[in-house]
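> Before anything else, here is the set of structures, which you'll find just below.
Taken together, the values in this text are just the output of simple stated rules run on the coordinates, not laboratory data. Being a predicted model, the structure only gives us computed values, none of them experimental.
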Structure P
Amino acid sequence: MTSYVRSTSTTVSTRLIPRLSSIKIAGKYKLVRKIGSGSFGEIYLAVNDLEKEEVAVKMEPVDARLPQIIYENKIYSSLRNGVGIPRIIYCGTQQQYNCMVMELLGPSLECLFNRCARRFSLKTVLLLADQMLNRVEYLHAHNFIHRDLKPDNFLMGLNRHANTVYVIDLGLAKKYRDPTTKKHIPFRDGKSLTGTARYASINAHKGFEQGRRDDLLSLGYVLMYFLRGTLPWQGLRARTKKEKYEKISLKKHVTTVSELCMGYPREFMSYFDYCNRLNFDQAPDYMMLRNLFRTALRRHCDCTNYHFDWTLQKNANVSQSGVTLSRRC
């Protein structure tokens, strides 16, 4: 699980590999403990004792089979200053490791989902959908598709940014068009599945080259996961990863959109219907999709406040016990 968050959980390693404990990243950031893993590399909490600054550090061996940190840093650089895009402080090589220092963020949506008994209210899902669509649109506007959208890869900010959703882990992101000419990459098939099978589009399961539509379909599955608690293709038994992927793909094929969205506002079905109709290289209408969810929010939810479930839970705990919830998962 990726989480660039300060954590005191006993399930996360508090020990460093001895050879890492002596490393000072960029000459000032001392590694404290491991706090998570990304699609490539490990993430550590680090501190600058002089300035009392805490940061997250993503590291991978320089001889990694598929080094990604330098590539990922280039993508973050092209996205810099965007809302919900982590700020990169430093990227370089330290001893035998590629390192990327970034601002420390809060818990992932998967972490918060677990904290909320693995079910988000409709209101929280609709509020998240609005921000998550913004992040995906921003990524696409800068010529990249993510290809691994999942709850672990969306984090909340800290302090004054505590209600801002961040998108992270761009190790699998791909440039889908030329930045200058805007020419789209060609359609191809026979591709291996890139991303996380649970949230991958049916197109990705078929081996099709992914495009913007596939990020949106993955996002749709994430939203339904938050609403339902589980997706119909979770928990399938298989002897091998290949067999499991095949079973997940088959279950997605036979699960209709109406079945997936049954019992929830019709806007979710409209979202999937629209995304499924998109051509490979077609530009999505992000504003129309946001308006779908905003309409559902106005019709079904109390709009006098915009509090997330975990905020209400935290406030309830404060009133009952006088203490706040820990940020750990």
Structure Q
Amino acid sequence: MKQKYVIGIDVSKSKLDIAILNNQLELLQERVILNNRKSIRAFIKAVLNTYRITRGEVLVCCENTGIYNRPLEVVCSELDVPLWVEHALKIKWATTDMRGKDDRKDALRIAQYAIRYNDKLIPYREATEVIKQLGVLNKVREAMLGQKTALENRLKEAKTHDAFEYQILSKSFKQVLNALVKSIKQTEEKIEQLIANDPEISQTKALITTIPGIGPQCAVNLIIATNNFTSFQSARHLACYAGVVPFKNQSGTIVKKERVSKMANKNIKKLLHLAAMASIRFDEEIKEYYQRKVSEGKNKMSVLNAVRNKLVHRIMSVVNRKQAYLSKNEYRSQKTLDFTCLIT
């Protein structure tokens, strides 16, 4: 590894437990600081001065704890210090000695993981301002949709079982539901406006939605989750993240069927599932593939997962090539047309 020092950080709501190791796995320092930008910035600058190292000679590693990571992510991006945000389960499964558990030990284990598995390092990349705004607006939209669905379900149950309760609830909920519908529409308009004002994101969305089955919401969520497809090197990498890649499950003579991992972005997986269902209905190539595999005796869910995987590869292909999706027949027709033009 090129870094001389690794800072392992166990992140919690109010504090950061820190362990500093050199690349020989020797513990140099342990401490606790507040989880805010001022404290983190002062600590990192102090480490650089104390050990007389450059920003590229130190690596910060932490578990993905969501919003509690934000101060650390922002400061590392501002100071241009390499940051590795790893899945908590990966660190847990890679740790052989799990006797005892506290924040101090967790910080040490995170630092040890970063050194031993340095070849698997995926540097954190701060999302652009537009992506961050899209992420917040998308969460707001999903929250309001959840509230709207909950109220509608309550009304539906009351209408079926208690007419008196339904009469009261319908009057009470009417104004709230109308306000939610209006707010959802306004939020969606803001999302569309943000995308329209950013040429790169607008182009990405336009390309993705040329794939049968991929709708606007699926495209927007993929753009947010992948930082406009800058966070993933390959289609398989994205497919693993979405939980649609089957892995072998065998030991000695015991061979079980391949299964997808539960370590996945469940929201992206759900959207890809809906996209796969739509593509089976409206995409002739996918429809023929699905029917053929099912007729061969394949499990329907396994075939559906293969369709989800195909969609991920199509998505990455159109994004990398920056060309709209073409079906096999459209591609052949285009090649024939190009060849005819060359002859004439």
Structure R
Amino acid sequence: MLQDIVRGKDPAIAGAIRVIARTDPDVLLLTGIDYDRNLAALAALQSRLAKAGAGYAFRFAFPPNTGVPSGCNLDGDGRRNGPRDAQGYGRFPGQGGMALLSRLPIDIGASRDFSSLPWRDLPGAEIGHLPAGACARTALRLSTTGHWDIALTTAAGPLHLFAYSATPPVFDGPEDRNGRRNHDETAFWLRYLDGLLAVPPPKGPFVILGNANLDPADGEGRRDAIRALLTDPRLQDPLPASTGAAKAGDQGQIGNPALDTADWPETGGPGNLRVDYVLPSAKLAVAGAGVFWPVARAAGADAAARAGPHHLVWVDVRLTAPPPPAPQDRAGKSP
């Protein structure tokens, strides 16, 4: 991917850069970007974005689980080193990972990486439904890509980003391993907020964002987790929508097509789905939300189509600085 970014000839990368420059978010989570130790690919993308008018001062990524060997023969082909045998799909460690670009400083010391959490250790994990003795029950981590709590520094105090990118709930067998794991990758955030993990959640405002690869109404998957997340009172769903998605709705679709974020073929594919989310905590003030999915021939439509099936989801939030402390007398009491 580094060479593709540097050469500047890949139409999907060029389309993504045009979309990002047009929407100009202050904080950007990228999924499907290759990870390297020095973040060279991310730095190259950062440079191209700056030339396109979308500058970012800070970049960050934890090592993802994609392409990391699991030691299991997950796809049943008799080998243990194929891309579908890795912790998350990948032909090499880091392929198709995640990364963050931000105009706000990133507090690395206050950020947390949960990507090494064994799947079996998630409270209420659905891994118990897999065959006893299966390699996946003991070797697989929960995260196919990663689960990150990234702390941003703002004038109003810390803002935490809960970022993830889940496995598609398909490409497995009757045991539904990917479907169950996909469910639990979203359920992780509910367990985190419930205080059921070894590390307590932050007390301040947060935003859950990423690719859940799960629609609450359409397509494959175990929907309980995403439905629970969308209706949790600690969160708010700004319902980002687009006219382009509304006009591209599939026949027989159950959910509101205007909320779709991914444009997949209806024949031979899952069809259009809502799988990408930005969910602020309940007390954050939301000033706007949407999905960059222009109608055909509208400004930016060509760039969005070239960028790939996933469309950029954006949410504007307003951060309010905490009130100053009340004055105190010499005895330490407020007047």
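> Determine which structure produced the value -6000 for helix-only ellipticity at 222 nm (-39500 (n - 2.57) for each DSSP H run of 4 or more, over all residues; to 500), calculated from the coordinates; the candidates are P, Q, R. Don't skip to the answer; put the middle values down first.
Details: P: -11000; Q: -20000; R: -6000.
So the calculation was done on R.
> Looking at structures P, Q, R, which one was Cα Rg over 2.2 N^0.38 Å, for residues 271-310 alone calculated from, given that it came out as 1.01? Please list the in-between numbers first.
Details: P: 1.53; Q: 1.01; R: 1.49.
Clearly, the read-out refers to Q.
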